[in-house]
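**Student:** Scrolling down, you'll hit the structures one after another.
Nothing in this text is a laboratory measurement; each read-out follows from the coordinates by a stated rule. It should be emphasised that the depicted structure is a prediction, and the values quoted were computed from it without experimental measurement. Cβ atoms are built from the backbone, for glycine too; each structure is taken alone.
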Structure 1
């Protein structure tokens, strides 16, 4: 791998998409070739799985089915988009990746971490993000932001208690992997967030030039 893989994580309403776009703009200004993608999604097959995962349905989705669908989407995404871009020397910016499975399916749903780790090893084939930007915000603030958007999807419609567990799991992951996690306080002003992201990007650019 010759490129750099940057993922953006956080609970609903944490500002991941905004952070990704700010990062994208900064890298473009420095003439860095960037691929922007998302999970679940990124390819035609993965986007079809995304619809299954996020649409409301009369049938309750089993936690195991949800987990396996996320990884089915991810395996396709890695093979078709992420690995080829990295091998071409590009920076890949991805809205969510496997840390989200640990946060939502382990933290939120209560699935054992060991089971997710097996799927991670299988689907990733050694791939890991170089940098994971965790946009951290209190759940009540995130939920207020979500309410101002369009109708919540199946996962956004979960209760606050669910997202408290998700946030706690994200922060646990950040403590476990401090070498790649950058925790950003997403409750501060946009200008402050932009400054932090620019510092992270500058470090990535320097690494890319080595």
Structure 2
């Protein structure tokens, strides 16, 4: 049984990951407003404070982070900064600050997405941030100490989200959150590192 911190545990993917892992591991649930502990991933001080209150961990999973969706001509540097601060640097800081709080051989699993490989309208910020996350995972994997591992899960549009976003994802293959959760299991309970686990992509080569 592992002690696993799940950040973003109340979101659609987070809830599915909790359901997938709860019978086999001890879970610590973190969110911006609720959970066993609260954390603002936009604030490195909040991330540090979170880790300081926790025991040593065997794995950290992050399913949190936001980006701004808008037509390219409406995007500004400030709007791009939302995704850079939250989804990108938020997850990067969780990894960097968490290294000393993970047991030998522990793992990080972060979340990117398919937009950098399979773009859609109004998703330029998502494409940019997801590509950066994937690059960070590959680069960090070869330098992590203590035999630590890191992977990213990169899902397509969730089935649960299609009712609100279907107009942006015509022709995309939606994937249920419970299937996405299996990729997090592979990352946490497996032995691989530096991988991007793509889930639910159609027509990509």
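**Student:** Assuming 14.4 is mean count of other Cβ atoms within 10 Å over residues 62-69 as calculated from a single structure, say which of 1, 2 it is.
**Tutor:** Label of the originating structure: 1.
**Student:** Also, quick follow-up: On mean count of other Cβ atoms within 10 Å over residues 54-61, which of the structures labelled 1, 2 is highest?
**Tutor:** Top value of mean count of other Cβ atoms within 10 Å over residues 54-61 goes to structure 2.
**Student:** Comparing structures 1, 2 by relative contact order in percent (Cα under 8 Å, 6 or more apart), which one has the largest value?
**Tutor:** Comparing 1, 2, the top value of relative contact order in percent (Cα under 8 Å, 6 or more apart) belongs to 1.
**Student:** Matching task: -16000 is the computed value of helix-only ellipticity at 222 nm (-39500 (n - 2.57) for each DSSP H run of 4 or more, over all residues; to 500). Pick the structure from 1, 2.
**Tutor:** This value belongs to structure 1.
**Student:** For distance in nm of label points 7 Å out along Cα→Cβ at positions 38 and 190, find whichever of 1, 2 sits highest and give me its label.
**Tutor:** When distance in nm of label points 7 Å out along Cα→Cβ at positions 38 and 190 is computed for each of 1, 2, structure 2 gives the biggest number.
**Student:** Any idea which of 1, 2 comes out highest on Rg/Rh (Cα atoms, Kirkwood Rh), for residues 22-77 alone?
**Tutor:** 1
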